[in-house]
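Structures given as structure tokens follow.
What follows draws every value from the coordinates through simple rules; no lab data is involved. For clarity, every value in this text was computed on a predicted model and none was experimentally measured. Cβ atoms are built from the backbone, for glycine too; each structure is taken alone.
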Structure P
Amino acid sequence: MSRVTRQGSAEVDGGDPVEVESTVVDHEPTDPGRASRRTVYLCGLVTAVGVILGYASVLLANARHFYTDDTESQYTGLWVGLGHALREGTFPVLVPERWMSGNNTMDDAGLFNPPQLLIDLIAPSVDNMALYATLVKLIFAIIAALGVYRICLAYGGRPAWSAVAGVAFPLSGFFLFFDEASWMTALTGTAWMVHAWASSVRYTRGQAGPIPVFVYLYLTISTQYIFPAVEAALMLLAVAVGELVYQRKWWPVARLAIVGGCAGLAGLLTFLPSMLSAKVTWRGTMEINNDQFLTVPWSESLNASLPSSLPAFTSWWGYVQPMPVTYIAWFLIPALAFIDWRRARDSWRELSGVAFFAVMMLMWAAGPGSIGPLRWPVRVLPMLAIGLLVLVCVLLARYGTTRDLRNRGIAAGVLILLLWVRTFSADPHDAIWHVLAAVAVVALGIAVLWLDRVKGVAAACALAIVAMFPIAFFQVQAAQPTPMTWNLPTNRSDAKAAFPDFPGTTLQLAERGLLQPGDKSLDGAYGSLVFGNYAKSLELTYVNGYTPTGHYYFGELLCMRWDSSVCPDALRRMFTAEPTTGRTLADLMKLDRVVLQRALFPDARNQPAPDGWKWVDYPGHEKYIWVLERVDGPISTVNGRVAATKNVTAASISETDTTSRVRVSSPSGGRVVFSRLGWPGYRVTIDGKQIPITTVAKSFVAVDIPAGTQNAELVLTWRPPGWKIGIGALVAGVVGVGVLQWLYVRSRRRAKESAAAR
């Protein structure tokens, strides 16, 4: 049987550290140093409080830090829109009037993620979206921190150092400046994934059942963001390889693979619709490219402990980055000098899975630039941070030492010097700040060592945590003004009061890049123009919205991009007749209003309005917009979503977001065109008989009506592609994990009976 020896310095009381060793058999060392349950819970509470204090430090530097970029432009508006639909009793898989951003099975809506649905339900009741986003993110940051804490415990880390790792992760560079500040689904997916990791280790080592692994993996996948799902799969691979190396048994790894497979089956319902619809989207290819955009050289991704580090790689802001996105924790690299590496070799098998995961993430961060929908490798830097924090903090907890302090101090100094050289090489213009940062790291390190020797490991870990707060404050403050903010209004009531009352369906033709810094306020452009999902926060029905996976052909029709900006030719295209129907795009979309950005169309009002339209004045908004409305009033609610007919009489019977019922007649055969975007998933029947569907301009759903049709009922329905397979897979996954749980409970019962019989 394998034997693992642990060593720590928790019982130090002045002078040289007293080494405490305990020997356990087989996979028992995952018990966190035989710490009492009270200590484990207390350090977990410290982790949560540490995250709260870290958030407070960040907010002191920038009150909008957690309400910026995609959070303000995409997620909060999406929450409000989805929340209203849920409150009305509608499950919002599709909102046709939103057009390119209306297919919620394609974007980051998290439709099948219960915590996300709760966030959506609450959102319409909240006025200050910056406050709401910050509180939601704080909750998930605490969840993520506790997940890292649990991983450390699962690998035998002491609670105190595990808490250090837990608090450090939400304050690490990329996670703090991107995933927490902007990319909400990256935050939530990671928060669930780290718990899946901890539960996976415990399951393979016989300390817990399969249900927690399944639940956390499902929550990771159902955030509807591809990166956490793929990272979770790689995490399972790393755990499996590590546990096979450590335990040298196949069955625990096989059990984990089965649980992962069950979770993957359950997650098919989340990703099948987007996979089966990819052919009509911007992300429709599986090409592998390396364009060097947002790929991180290894030398930069390893420069993890100098707070002033501004890494050098290509991004939106040039080559030298304005934020310390490769920073992980101030102690991470210098602490390597205070690990007894000879003794640490005893644990290489047990920690091999963590090391394997970190190596995979390090390699991925360097490229390729895109693998199908997986683009921008810089996104995996938080995964690298998790791997390195767990490795270092577990090793410090078990093998930390101050013996031969002079030589270890010299080694730590050399490591800090190397950090400074790498940081200076990337950003030589801030050399003085880099020197000050290096001096601060040295001073903090000396203080932690002194506390460890005089007061013990708990006090040393407390200082390691407290030091993170001013570092986070100065890092965020130094990055102001942040280059990421859209500066959208925080209070929805103020925004709705300032904005024109636009009933019906509106399309805005505008270019966000034309906004000047002084325009980005309610008194400026945001009192008249919408970008991203801002219209959803205003509770207005706009075609415009935010979509990372837009409909390729519709986007080409209007030259519309992800943030709903358009090109100057969009106005001409909008009022040009589509050849096969003779109707304009505005008619086929059944628009009631077209809003033009004056900066993009400065001379538009000098031209006569298109046929059937008129110019309408909205006092107080003329600085930013021209408005076209229909002469005969709104048409979006006239005859359902029937947009055009040829040799057919069609009368709407009823309409929902996913179904159109129409009474049709056509003696000689004809066509009905619907004001619906041609996403895969539509089917149509006439009097119960299924017939083919086609599209007009590769965008508008159309149905060819057979000759001789008389007073028939046409039913056009949309369901997410693959939804039946997805539901079946979900049921199979739940049943599978239920069987595994039964086997686990039975094995535990037999073990207890066997022990009692002895």
Structure Q
Amino acid sequence: MDYTQEYDEGFEILSNAITVIFQKQARELSYELLYHTAYKLTIRQFGERLYHDVEKVIANYLENIAEQSIVPAFINTSVETSTADEGVSFLKTVKKNDRLPKYNLPSVDEMGLNLFRDKVIRSKQYPIQKHLISAMLTQIQLERNGDVIDRSAIQSAVSMLVQLTDPDTKLTVYAIDFEATYLDTTVSYYQIESQKLVSSYDASEFMRKVEKRLEEEYERTVHCLSMTTELKIRTIVETQLIANNLKTLMESLNLFVNWQMKNSGLDSMLTADKYGDLSRMYGLFSRVPAGLNGMRAFISDYILTLGAEINQHIMSDLKSKVEKGSSSIAINWVMEVLTLQDKFDKILDLATSKDKSFQTAFNEAFEKFINENQKSSEFISLFIDENLKKGLKGKSEDEVDDVLDKTITLFRFLQDKDVFERYYKQHLAKRLLLNRSVSDDAERGMLSKLKRECGYQFTNKLEGMFNDMKLSTEMSIAFKEHLEKSRPEISKLALDASVTVLTSTFWPMNLSASPKCIMPTNVTQACKSFEHFYFDRHSGRRLTWQPQMGSADIRAHFKKGKHLLNVSTYAMIVLILFNTYDTLSWDDIKNHTQIADQDLKRTLQSLACAKYRILTKSSKGRDILADDTFSFNNDFTSNMARIKIQALASKVENDGERKNTQDKVDEERKHQIEASIVRIMKDRKLMEHNLLISEVTKQLSSRFMPSPVMIKKRIEALIDREYLERSVEDRRAYHYLA
């Protein structure tokens, strides 16, 4: 049999069947005949010829389709100016002809797709590709500008292009022909959009527009395009609208809105506590690489600026004549810092999702401006002193704990915690000795918080002070019992004495010497009686009386009644003088009492210039003058039977006092640095200079930050005292001498 004739007859059957299938009349065909014909031609070794002849039939069909159906759809229409309906009609025409016969053989299926790609989409004869891409881009542009379009047309076109593969790159035709152009046009669109938004809206509204654009682009990609495009489109929008406008959004914008200049930006958001806008900025800025770094830096600078303003105006108040040295200035400083901290705690919670990097940046800014104020340690201690004396009265335990927690937060920011410790000990000593603490539980609560922060070494002496007070209470009870058991002539003192015995190493004041002071006879008698009692029980000890730290209750008789006055020991000594004298000058009081000038001045101010004026003085005003005379105020009245005459409020140290405190701190630091050096060298035996400096700094940083120069001087001092020696092999290293 002539196989060529058999092939021709068989292919004619198959060719006609393909045409019928393209015409959507496949039901008229006998699939058994077609299968038998194709099988017979294949076993006759006509498989390759059959493949290429089928390819030609499909190619001719597609070329006819391109010419007769697709080209007329755009030939009379300019895509650039087409309406939404015209563009959709063209896209649907292309998609309508994307229906090829599906065969069981994968190679035939792939062949069909490749033919559709080359003969239709990338037709060399007709500009179908250009018009297809333009139509898709135009539809998207219309939607971006607010028009409603038929998304299904774009979705169908995308689905079609995704199925086709580029022969060279093996990427989809969607990625090569459409996506690349789509991304370029998107960049251009959002470059213009960025300029429009910046020139038309303030920062708040600008960010809302950006959020809306991001949502729109994501939704468009999900419903119309391939998800492989989503990240690329998102990156373009984020870059053009956010990354390129970071500085503009953060700085105060001057935008022309509603015919008026309007200020906006991160500065105004922070000032007005616009948590919604701040949260929106945080969310948008987190999308771009440099966004959050810039936002953190801006807010840090903002905190530093506000902190510097607080420091400046508080120090200005401190130098003024109105409240010179008053503790109220210190309290105002702490309150303003706490208010600022509350503000940024809320911003951290409500606007930055408690971002730890923002919290670190905020803390670093607070730490910097707090430590730029050289009086911050003193101010914080004075604030605690004020609260533990009277500020916590009437508050619940939770409220007390909240106040103390806030002060501990500020304490953490202090670099020179040893300076704070010195002030805190001084203030605590006065509260304990003068019985001014509003709550013993609050005092011990504060001590526990400090102990948790800095350890036992920090609070060791503070706890010793509390222990002294406890033992003194027990000793006072024993002293009274001793007096009651003694012979009547010995036990009858002219006054009821209660003595507090202090351990000199725990308390901040110099207890080695007794301040010069002439006590009343009955007080001197009571002191001697206690000494006799004490030395009988404790041999080898020494008592040094400290009248400046004591207090007394005395009965005062005025024209309209009697009052029990609670006063300092110095005030008691002064008031008793007026049992003998009607009027006394400054010099008279000084000669009779021998109280130091500064202490005497403060005592007279508390008696003659404060709320309860037990004495009257010749001049007006709060200052005590050298030519002032004082008299007992017999006309004094009060509704209270018992009156507490407070000493003048604790004052912020003046420059001289501050220098004296710093000198004492520096002296103590010398010992601490040397102790640290010895501990380290005892363990290491041999150590290089820079490593030793680093290790000492690390060990002491929780209390203060020693300078390398300070450490070097202490190393030299230890070498002189033969604790260390320089290494012979390396002069930059040290040996420990056991």
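For relative contact order in percent (Cα under 8 Å, 6 or more apart), find whichever of P, Q sits highest and give me its label.
Ranking P, Q on relative contact order in percent (Cα under 8 Å, 6 or more apart), first place is P.
Same structure, new question: Identify which of structures P, Q gives the largest calculated value of mean count of other Cβ atoms within 10 Å over residues 123-130.
Going through P, Q one by one, mean count of other Cβ atoms within 10 Å over residues 123-130 peaks for structure P.
Identify the structure, out of P, Q, from whose coordinates Kirkwood radius over Cα pairs in Å was calculated to give 28.3. Don't skip to the answer; put the middle values down first.
Working: P: 28.3; Q: 35.5.
Attributed to the structure labelled P.
Out of P, Q, which structure matches 68, 35, 25 when Cα extents along the principal axes in Å, for residues 387-498 alone is calculated?
Derived from the structure labelled P.
Thinking of P, Q, which structure, once helix-only ellipticity at 222 nm (-39500 (n - 2.57) for each DSSP H run of 4 or more, over all residues; to 500) is computed, gives back -20000?
Attributed to the structure labelled Q.
Here mean count of other Cβ atoms within 10 Å over residues 139-146 was calculated and came to 15.5; which of the structures P, Q was it taken from?
Source structure: Q.
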